[in-house]
1. Of the structures labelled P, Q, which one yields -17500 when helix-only ellipticity at 222 nm (-39500 (n - 2.57) for each DSSP H run of 4 or more, over all residues; to 500) is computed from its coordinates?
2. As an exercise: volume of the Cα convex hull per residue in Å³, calculated from one structure in P, Q, equals 61. Which structure is it?
3. Ranked by relative contact order in percent (Cα under 8 Å, 6 or more apart), which of P, Q sits at the highest value?
Structure P
Amino acid sequence: LEYAELRDPETLGEVAEVGGPALLAVAVWVGGVRLIDNRLLVPEGDIP
């Protein structure tokens, strides 16, 4: 695991705790290949 971070989806600023939507960003190395991905996390009550 290179990094796993929670970020504000609008500003990309750091998020200390999830109280609303957050962006999960992850990077890992598998052999010589770097895989990166992100996912928008939305608490159940916040889905429009």
Structure Q
Amino acid sequence: MGELTNFSRKKVIEILEDSDFKNYVLENPKYAELVKNLSELKDVKSNMW
């Protein structure tokens, strides 16, 4: 089960660190809720994805 949560966390981190994400999504207020949710999801150890 640990592999599932670790893999999911790594994928979310990849998204958050992606240059396109940073340039187009992170700075856009329209996507503030998405950014907030992704940041929270990164730290959740749930297997209910």
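1. Clearly, the read-out refers to Q.
2. Q
3. When relative contact order in percent (Cα under 8 Å, 6 or more apart) is calculated for P, Q, structure Q comes out on top.
Computed from the coordinates by the stated procedures, all read-outs in this text should not be read as laboratory data. Not measured: the values here are computed from a predicted model.
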